[in-house]
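Several structures are given next for inspection.
Since every read-out is calculated from the coordinates, none of them should be taken as a lab result. Keep in mind the model is a prediction, meaning the values are calculated, not measured. Cβ atoms are built from the backbone, for glycine too; each structure is taken alone.
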Structure I
Amino acid sequence: MLRVAFKHTYFGWNFHGNQYQPHLRTVDGEIFRALRKTGVDPRDGNYKVAGRTDAGVTAFGNVFAVSMESFEPWIVNAINANLPEDIVVWGYAVVDENFNPRRARSRVYRYIMLDEGFDLDAMREAAELLKGRHDFSGFAKGCKPCIREIFTSEIEKHGDFLVYTIEGNAFAWNMVRKIVTALKMAGRIASPEIVERVLDGHKVPLTPSSPYGLILVDVRYTFEFEVEERALSLLNKRMEENMMRFAQLYGIFRFLR
């Protein structure tokens, strides 16, 4: 048996998360069906996924691994032929037989938000405070203590949007979305105090920001993935189609006012 890791992208707005749930449309559920149609049993193959994303969350570089009798690069396109339009597998790597994708070197998330007149300097200062090793219990759900290490935490402005990028060794449930809520609060009061208080252990109620702005950009390991060019072209086409569709919707709502 060969163990193979696959990079995949999915557009999260039509899924009830990625983890398999009976009677609900999930990313794993669609991948299970596609694998079975290509002759791979995900359960017998010890299927594992790196990032368990919530309903509405998009991923560009999530990773799943499965064991199979043999592997050739054309299998990537065979899997894609049996997947719906909102999931594309585009990278692969033959890995150790005991490989578990959850044991990653780091994960990179990005959150896209409209700039509502936030104080950008305060948000950047607050984001900088998150770097390093901390107990993130106040930003998480069901994780206590919640020791994580953050390598990158930065905000950039792009036109009408703010783009927050965070990279860490691991993330707890709702952690990134609660961090984004705290950063927005810092931007509204023009002070990083809210982030300081949460890191210091003070109980501050934080409702997770909308899942629709969140992207799992990459899951990183000590090895690189091979890119299947035909699959990458398919992904680019699907992204362009969605960009056009949502650009039109954005324009419609702007001109309705």
Structure II
Amino acid sequence: MRFALLGSGSKGNALYIEAGKTSILIDAGFSGKEIARRLSLLGRDLDSVDGLFLTHEHGDHIQGAGVISRRCRLPVHANEGTLRGGEKKMGKLYKRVEFETGTVVAMQDLEVRSFAISHDTLDPVGYLVSDGRVSLACCTDTGKVSHLIARRLSGCNALVLEFNHDPLLLKNGPYPLSLQQRVRSNQGHLANEDAASFLQTLVHDKLQHIILAHLSETNNTPDLALQSAAAVLNLEQARGLQVAGQNNPTALLELR
């Protein structure tokens, strides 16, 4: 299995995953043209993607979903709440594939399992993706960590986890109080320290890659996020640690 974050943050999110002859996107928060450009930097073609899975209906996760679905005849997989909440933004889709949160969707060489998270949308989810040998978990845009999230992320070989904000930067930054309260709420975003504490419970010998994702450009920095994460890891564990940026894709990472 190989994967790359095409970008992650409040201006757009997309995660590319492939195994065997199958490839998928999780979220499409950039324009269709930009998603295609970023895939091309990895030597991959948007027309070869087999399916798009959505986490929730906010624009930074679905901006390009309708365009690439229609243009590339790409099925869009999501639960009923996300499809309903994103209907106006996405427009008509080539194919809607609705699932119930918590079920497994089999797509050729990949299995994709959704799980409930906590965000201020209709039915937000994270994903656990497996090729039957190794697995990757993606969990961003959650204001709290539940026992269910912990179970789904436990034992994965690659982890994409939200490190959204530094509490002091948020408190002293330009956000109005109402927006600060939304970010800090149980339906908002994870702070660095909370995400790091959670990460500490998930580390195991077969965890190969840890990607810190959805950093706020206003209320966080890559250095602060990395410091928080590195503080709960030993040197060997920290070798697989990196931050996903907003403007460029990560390298195409392999799970062995």
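Details
- Comparison of I, II - label where FRET efficiency 1/(1 + (r/R0)^6) of positions 32 and 248 (r between Cβ atoms, R0 = 25 Å, to 0.05) is highest: II
- Answer label among I, II for the case where distance in nm of label points 7 Å out along Cα→Cβ at positions 64 and 112, calculated from the coordinates, equals 2.4: I
- Which of I, II yields -10000 [helix-only ellipticity at 222 nm (-39500 (n - 2.57) for each DSSP H run of 4 or more, over all residues; to 500), calculated]: I
- Which of I, II yields 0.97 [Cα Rg over 2.2 N^0.38 Å, for residues 8-119 alone, calculated]: II
- In terms of percent of Cα pairs over 28 Å apart, the structure with the greatest value among I, II is I.
- When relative contact order in percent (Cα under 8 Å, 6 or more apart) is computed for each of I, II, the largest belongs to: I
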